[in-house]
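Scrolling down, you'll hit the structures one after another.
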Structure I
Amino acid sequence: MKVIKKSPITSTLSVLALALASSTTMAQELSITVTNLTQGLYFTPVITAAHTSENHIFMSGTMASDELQAMAEGGSISGLSSILTNADANLNENPAGGLLAPAMSASFDLSNDSANTHLSLAAMVLPSNDGFVGLDSWKIPEEAGTYTVFLNAYDAGTEANDELRGSGAPGEAGMPVPPPLDPLLGMNGTGVTDMESNDKVHIHRGSLGDSDMSAGMSDINNSVQRWLNPVAKLTITVK
C-alpha cells in the first residue's frame with residue numbers, strides 16, 4: 001500500500017481554506033421587499049434588522065420600550081436604530097425614502113453577519129394612535145431560496161385609540177397627520193375612547209372610524225382607512 005504524506009505547508013493551507021469556506025457559508029446576503037397590502041394605510045419609515053436571537057424590537061404581551069413607543073406613536077425609528085446598532089445588528093432604514101403608500105413596495109439588500117440569525121421589522125401605521133406593522137425575531141432560513149411572510153399590525157399599548165388628529169408626540173393624545181393623509185381624514189371628532197384595557201403590545205383591533213368627516217366620534221374615514229390583518233407582505237430571498 002502506498003502512503004502519501006502531506007507536507008506541513010499543504011496541511012496548513014488546507015485548514016485555512018476550510019476555515020475561509022466555512023465563514024463564507026455562514027455569511028448571508030438577503031434581498032428583501034416589503035409590500036403595503038392595505039387600501040388606505042401608510043407606513044412611516046421602515047426599520048429592518050438582522051440580529052441575534054436574544055434581541056427584539058418588540059415582544060407581544062410585554063410593555064413597550066420608550067424607543068418602541070416613539071416609533072409607534074410618532075414614526076421615529078432613531079431610538080430603535082441606536083439600540084440595534086449597539087447590539088451589532090445589520091440594519092436597513094427607510095428603504096422607501098419616506099412613507100410607504102398603500103399597495104406600494106420597497107426593496108433593499110441586507111448583508112448579515114454569521115451571528116445575526118434573526119430578522120425583525122417595524123414601522124408605524126398611519127392613521128393610528130400607536131399602531132405599527134411588525135415582525136418579531138423571525139429565524140432566517142439557512143437554505144437559499146425565496147420566502148414570504150405576512151405581517152400583522154400591533155398596538156403598542158401606550159396610547160388610547162381615540163382616532164383623533166394630534167401631534168403624534170410620545171405621551172400626547174392624537175394621531176400624526178402627514179400631508180398625504182390630511183385630505184383623507186375627517187376632523188372635529190369627539191373621540192372613540194380615552195382609555196385602553198390592555199397596556200401591553202398586542203394585535204391591533206383595527207380602526208373603527210365613521211362616515212362623518214366634519215364631526216362624529218372619529219377622524220378616520222371608515223370607507224377608506226378601515227383594515228384587517230395582515231397589513232404587509234415581506235418577501236425575503238436568501239442567497
Structure II
Amino acid sequence: MKKKITLLIAGLIGLLSAHAQDQNPFNVIRENPAYQWSFGPLLSSAGLGLAIYRPLGNPFGVQLGVNLMPFDTQIIAHYGDHETRSKARARLHNAHLLFGWAPFYRAQNGFRHFTIQLGGGYFFQAKGTIHTELNENYSYGDIIVRPVDVGLMTTTVSWAKTVAPYAGIAFGNIRIDDRFSFNLTAGAYRLSSPRVDIVATELLQGNEANGPIIERNVRNYRYLPNIQFGLNYNFFIR
C-alpha cells in the first residue's frame with residue numbers, strides 16, 4: 001500500500017513538472033499585474049523589514065517577509081502635582097506570510113493592481129516596557145525625598161509568541177521602470193490578549209496590585225495596524 005501511494009505521488013509530481021515545463025513562466029509574470037518575482041525593503045507602521053514576492057498564476061501571489069519594530073522614547077507627564085519621567089521601550093518583531101488576490105487583474109486601469117491580502121505573522125517578540133519614576137524631589141512635610149528613594153515602577157505589556165491573523169488591501173507592483181516598482185498596503189494584525197506585569201521598588205511597592213486592573217483596561221488592544229510602503233527590485237524584465 002505504501003509503495004502504491006509513493007508511486008502515485010511520484011506520478012503526480014511528474015505530471016505537474018511536465019505541465020509546468022510546457023508553459024512559459026514569463027507569460028504568467030507578464031499577465032499578473034500585482035505580483036512579480038521581486039524583493040525589497042518595507043517601511044511601515046509595523047516597523048522596518050524585507051519581503052520577497054512571487055506570482056501564483058495570473059490573479060494570485062504571495063509575500064514572505066520579516067518586520068522589525070524597535071521603538072524607544074521618553075515621556076514627561078504628571079501624576080497629581082508631581083512630574084514623572086517614563087522611559088518606554090517596545091519590540092514588535094514578526095515574520096509574515098501573506099496571500100494576495102487581484103480580483104480586477106484584467107482591468108485596463110490602476111485597479112488591476114488592487115489586491116486583497118490574507119495571511120498571518122508569527123510574532124517572535126511582542127513586548128513593551130515602561131520604567132516610571134519621579135522627575136523631581138518629593139516633599140513629605142519638611143522631609144525632601146529624592147526620586148531614587150521614592151522608587152521605580154516597571155510596567156510590562158506582552159503578547160504571546162504566536163501567529164497573528166492578518167487582513168488588508170494593497171496596490172502592488174506599481175511600475176517605476178523595468179527593474180523597480182513599489183506597493184502600498186493597509187491592513188492589521190490581530191494579536192493575542194496582552195498580559196500586564198508590574199514591579200515596583202521602595203515607596204512604590206504595592207502598586208503591583210494594579211496589574212490586573214491595567215490588564216483588563218488594555219485587553220482589547222489587540223490590533224496592530226500596518227500602513228506600508230514597499231520598494232521592489234524585479235528579477236525579470238517584462
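Kindly point out which one of I, II the value 71 was derived from, the read-out being percent of Cα pairs over 12 Å apart, for residues 126-181 alone. Comparing all candidates, it corresponds to I.
Which structure, out of I, II, was distance in nm of label points 7 Å out along Cα→Cβ at positions 70 and 94 calculated from, if the result is 1.4? Checking each candidate, the match is I.
Source structure of the calculated read-out (relative contact order in percent (Cα under 8 Å, 6 or more apart), 18) within I, II: II. Look at distance in nm of label points 7 Å out along Cα→Cβ at positions 150 and 174 for each of I, II: the largest one is in II.
Using Rg/Rh (Cα atoms, Kirkwood Rh) as the calculated read-out, with 1.19 as its value, let me know the right label among I, II. Each step should come with its number before you reach the end.
Values: I: 1.16; II: 1.19.
Label of the source structure: II.
Computed from the coordinates by the stated procedures, all read-outs in this text should not be read as laboratory data. Nothing here was measured: the structure is a model prediction, and the numbers come from that model. Cβ atoms are built from the backbone, for glycine too; each structure is taken alone.
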